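Next up: the structures, one after another.
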Structure P
Amino acid sequence: MTTAIQPQPGIMDIALYQGGASKIEGQASPLKLSSNENPFGASPKATAAVTEAAMGLHRYPSTDHKPLREAIGRVHGLSADRIICGVGSDEILTLLAMAFAGPGDEVLYTEHGFSLYRIFALSAGATPVVAPETNRCVDVDALIAKITQATRLIYIANPANPTGTALDMAELTRLADAVPDSCLLVLDGAYAEFFNGYDGGASLVTARENVVMTRTFSKLYGLGGLRVGWGYASREIIDVLNRIRGPFNMSSVALSGAEAAVNDREFVATCLKENAEQRARLTGGVRQLGIACDDSQANFVMARFADEAEALAADAHLKSVGILVRLVKGYGFPEALRITVGQAEDVTRVLDALASFKGAA
């Protein structure tokens, strides 16, 4: 910038976030499997609630989000007064950096972690610190080795994006045991519901003052367009975050839609069952084609090709038949494509396209 007005240090080091592609030139309705969206959409009950709430758009929403917090608490067996709601889980993660990190502090995450973690650190003026992973999995020992007296936040996505790999509770507990009291361990659970038997780290949060859990309505619940997320932490941390969040950060439409969505457990169960079945189909089918693929605990798989050139060629072939997936070079995997788990017919279409690509290659 050439003017006398300059942003805070670190801001101009932030690269703009790039979302998954949604269009293919010349194709009207491509199959979008690039953003890990729910292929079944949102619960009909959530859609109805949004429609009804739209009749009151002239009214301000509540500032305490109490009905949604209580609904989340009932479903997950958590104390509503330890829950905060935000504009996607991204807002909660941002507020944590704003509140607890700054110049001279360090924010730690893993080498293939969610790209926004670096942005959160830089926007707060803190120093991003990266720990290596092992075989595309979070390495607890590598993380522990990177903790210093300056570490204030540790962001861990579990399950991880874009790999789909996950730490079990024993490893998460071992990490939590090593985190000093002066540091927050933040468990980003955007895909937690897809990891069978995993509570998103809620039990660790309940037992400790320096562990925070975040969740989202954008994936399983199919509400990416409404932008709703939530966090669970000690009452003291929630009090801090509530002091810096906007009082009207959540719209009445978003609050109503999310409350109806979290209460529709039948729809949730159906989506989880279908995801597990089609994820297994997609994983097995990709491997049968000779394409490497780790077991995923999320609603996507990461297919690894021989090299970057083959991945780019596969992506181009998929686009040519109207299928959008995600290149993940920016996450350190130039040889890979991340593919959202779709409905049964979507998975069939992807596998047929990859088979034709491998046959022609």
Structure Q
Amino acid sequence: MPLNPQPGILDIELYVGGASTLQGRRDVVKLSSNENPYGPPPAAIAAMKDAARLMHLYPSSDHAALRAALGRVNGIDPDRIICGAGSDEIISFLAYAYAGPGTEVVHTRHGFALYRIAALAAGATPVEVPEANRHVDIDAVLAAITPRTRLVFITNPGNPTTNRIAEADLVRLADGMPDHAILVLDGAYAEFADGYDGGAALAVERVNVLMMRTFSKLYGLGGLRVGWAYADRGIIDVLNRIRGPFNLGAPQLAAAEAALGDTAHTEKTLRENARLRTWLRDQLLSLGIACDESHANFVLARFASAEAAQAADAALKADGIIVRYVASYKLPEALRITVGDEAACRRVIAALRAMTGVAA
């Protein structure tokens, strides 16, 4: 017999992350992965160096110190928190624990690619729901839920769309969830959306709402892979049963805990992101490039056609700037551009201005 994988595995397209190099260029500006342009918090670097001395020892298996810190910072119960190797691992935990053959996993058209991948890996059927002009359509999501639905993944703010779901609409979605399905609110960019708690209040109140968060964006720890989720203790208990006992190393745990306390770094990141995000969008609009208001640490530049977006991507690459062409997210006419530091943002606009020929 041939060695065949489980059904659904070969339907998964390999995930391709944002590029980081350009042949022949040493002055590359990488704006393709929504990384923190100011790097990791100094306190996290110091904590990781300290933890390196103990790399011969197994790390904590219950992540108690990090969960306690997350509880204090977010005003939530640490016993209802699970930590993972990025929120990616928690997405997989959810699929393996709650989905499977004969079940369905709902996600939106422009949602994170891993939702579909995790569903297929677990043997479930992914169900894609259309969005309305890059906004999550709550009525369409509710209409897609069936007796077979086990998970509903919603990214808020959206990636790559940048758009945010109104609080009343989130409540309406949570109210419409059946008892047999979990609403997963992926808040990877929640800190960049003013006044948004990432879905924490909904997860406090409801037994079938889970909030996911990450240390990869605001906290600048993308290279360490640390994520977490908050939900009813019943769900967290289930997920912990399939979590590896040492899924996070001591340096990861120490750096993440220290990052939470380095408020000077996070406040600077939020302040500069808000300022430059507004500037970048205004400049794109002045060049005739469509761009929705962003609630994340990136903008979505929309062109007249896929060909125009590809030409802009090529022009940016020619100037040593890497952004993300998001055709794989079914937005072939768009480029996702991370809000970098001021020099990077100005370089992007200068390159696009030269390409479009619009005078300053």
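For FRET efficiency 1/(1 + (r/R0)^6) of positions 231 and 263 (r between Cβ atoms, R0 = 30 Å, to 0.05), which of P, Q scores largest?
Once FRET efficiency 1/(1 + (r/R0)^6) of positions 231 and 263 (r between Cβ atoms, R0 = 30 Å, to 0.05) is tallied for P, Q, the winner is P.
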Among P, Q, structure where FRET efficiency 1/(1 + (r/R0)^6) of positions 119 and 271 (r between Cβ atoms, R0 = 41 Å, to 0.05) as derived comes to 0.90: P
Once distance in nm of label points 7 Å out along Cα→Cβ at positions 63 and 183 is calculated for every structure in P, Q, which label goes with the largest value? P
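Each value in this text was obtained by applying a stated rule to the coordinates, not by laboratory testing. Because the structure is predicted, anything quoted here is derived from the model rather than measured. Cβ atoms are built from the backbone, for glycine too; each structure is taken alone.
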